Structure I
Amino acid sequence: MALQNEGKFAEAAAAWRTVVQQEPRDAVAWASLGLAQAKLEDYPNAVAAYRKALAIQPRLPGLQLNLGLAEFKQQNLTGAIAPLRAALAADPNNMQARTLLGLSYYGTGHFAEAVENLQVASKADPGNAELHKVLAQSCLSAKKYSCALEEFKALLEQDPNSAAAHMLTGEALDGMGQTPEALEEFRAAAKADPKAPNVQFGLGYLYWKSHQYEEARAAFEAELAIDPSHSQALEYLGDIELKNGNADKALELLQRAVALNGKLRLAYLDIGVILTEQQKRQEALAALQRAEKLDPNQPDVHYRLGRLYQAMRRTAEAEKELARVKQLHEKDEEDLAKKMGAAKPE
């Protein structure tokens, strides 16, 4: 222990290895070996030593936190969650464990759990801007838009010219259905940093969503001037060309988009529409099936598939697709009615 106190971690690790060879059931020795190896940033061996100690004496003070920290440091966020939860169960006021757990949940895509922990951690450390940014992004990803908006507004108070904060505030507003306000935030982001990644695309998307297609076109072209391989900008630019009746230009843009990114539902849908009109039915079918696979809950693709199957005289498949269209529309109406009912004052 004296060697560790003196900062001689390599010598301490060697000494503790000798101890555990002689006393393999000594949990404190294994934990101390893990701590020395963690100080040397040898996290895999630190984790192994901590887990040896855990198997012998699970309630050794500080062991779960040290294990969670070592797992976090070696970027095994999934492995960090269980020991950090155990550390918090032992001490709910341990803000280091709370913060690390929140960050681990965020990094593994468990955004609701990240919000739950990071809200507590950020209140305990209100000046930590990076922590508030991760909390805000967790709220946004968890679709907790009010929480995200509150955090992003606080960040904007600290830095009114932050393009990233304006963009993320815009995303939160759009998620809340406040598209005009979201547009204002994206305009502010573009003014603050017109070449920031995705700022022009986000602005274009909101214009497109608002049916302001010429404004959207200009924004998508601005994004492509910065990043010629921006697949989504190509996708939505192609959709605008299709809406304007320029099928050949649209097809060129859409095919470029899917060559870069095979997960663009709208691009495959539009390709299917164009190829159907060109009587290239098998190619159209492949594109529409790809769009349906990417998001089976959108009625537009089922409608297009139903009409294509009718043209191909595949009656049973056509009826199935058109029945699915009706089912999805009925579900949308039911969901809307539930929302309106929930919104009624008591």
Structure II
Amino acid sequence: MNRRIGEILDTNLVRALFVLPIAASLVACSATPSTIPKSSLLIDPDRYPDTTSIWLQSGDTRLVETYFDDDPDALRNTRSVTKSVTMLAVGAALQSSTIDSVDDPIGKYFAKSHRVNSRHDGYADITIRDLLTMSSALECDDSDRESAGQEENMYPQPNWGKWIYDLPLEQESTGNWRYCTAGVVLLGKTVEAASGLAIDQFTENEILKPIGIERQNWFRSEAREPMTGGGLELTTQGYANLAKLLLSGGVWHGERLIPREFVEQAMTVHNPARDGDNYGYLLWQSTYATPCGSLNGWRMSGNGGNVALLFPAIDSFAVITRTHYNQPEMHDQTRHLLESELIPLLDLCG
């Protein structure tokens, strides 16, 4: 076992942390995934409640693969991590020339299907980039209960698309970041209009199946519309594969699925967000503390403390799945878990 990892585990034992009876993979840098020994990762369940799985990987070396429910095949609901999957679907649409440019207005594609009949002037002028960066004119702010497009107003609707098409616009807000799940649903419907396929089928064909994800479960409206803003269930390995696809610049086993330029733009700051975070294309950016200084990270993030966090500079990523939904401390707990328990295992100071 890697000496550094062993020392950390010994320290945790001394602190008498609760040992969860799970299978984990802790490897030295020279090990390969096929020779990973099984062991246990120790975390404090009171400090990090409702954690269901952890995956940490550096390059091709899997450092940790832990399932706290002893079920590696479980489909896990990571809520808004789905938004980043929708971003990848847009990238795939660019790669296949289904969409020409992120600067195209959505009306260009809805004109093909005649599925949008908004009563608001300017609706068709919203661009794909506006939706990717959460800076459209939609009157939609999930942090504001009084906002017409607040997501809790959407879920009871039998047809989410019809409801979204009727949202008013605030043209003066174009370019300003506001967290808006309805905008990501509209983005999925734009890909549907451009491709002629339901967004779940397009995403499965162009992204999920090509990277080895065969099982998924989509959250749907009463009208059976797939939710592209949250609720997609994948296995922990599925989320790990999505992270690897982004870190590879959009290439999977030699096949380009997403344009490199799009991946680079996805991990470029386009807007300041909140609490010191920034926003790219449906990805969050912030810096993380390490034993050797700060490290830039890009993350897919969801309610409950769920995260798939990428460190492009060191070709590493972490996936943490949790069910600690709607708790005010959920994201802070996950950050602490990353900074105190996982990032040190990357041995950045060696």
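A few comments on the model shown:
- Read-out distance in nm of label points 7 Å out along Cα→Cβ at positions 99 and 187, computed value 3.9, structure in I, II: I
- Structures I, II were shown, and mean count of other Cβ atoms within 10 Å over residues 195-202 at 18.0 was computed from II.
- Origin of the derived value 24.3 (Kirkwood radius over Cα pairs in Å; candidates I, II): I
- Of the structures I, II, the one that 18.0 was derived from, the read-out being mean count of other Cβ atoms within 10 Å over residues 147-154: II
- Looking across I, II, the calculation of helix-only ellipticity at 222 nm (-39500 (n - 2.57) for each DSSP H run of 4 or more, over all residues; to 500) that yields -7500 traces back to II.
- Relative contact order in percent (Cα under 8 Å, 6 or more apart) - structure with the largest value, from I, II: II
- When distance in nm of label points 7 Å out along Cα→Cβ at positions 51 and 211 is calculated for each of structures I, II, structure I gives the greatest result.
Computed from the coordinates by the stated procedures, all read-outs in this text should not be read as laboratory data. The structure displayed is predicted, hence computed values, not measured ones. Cβ atoms are built from the backbone, for glycine too; each structure is taken alone.
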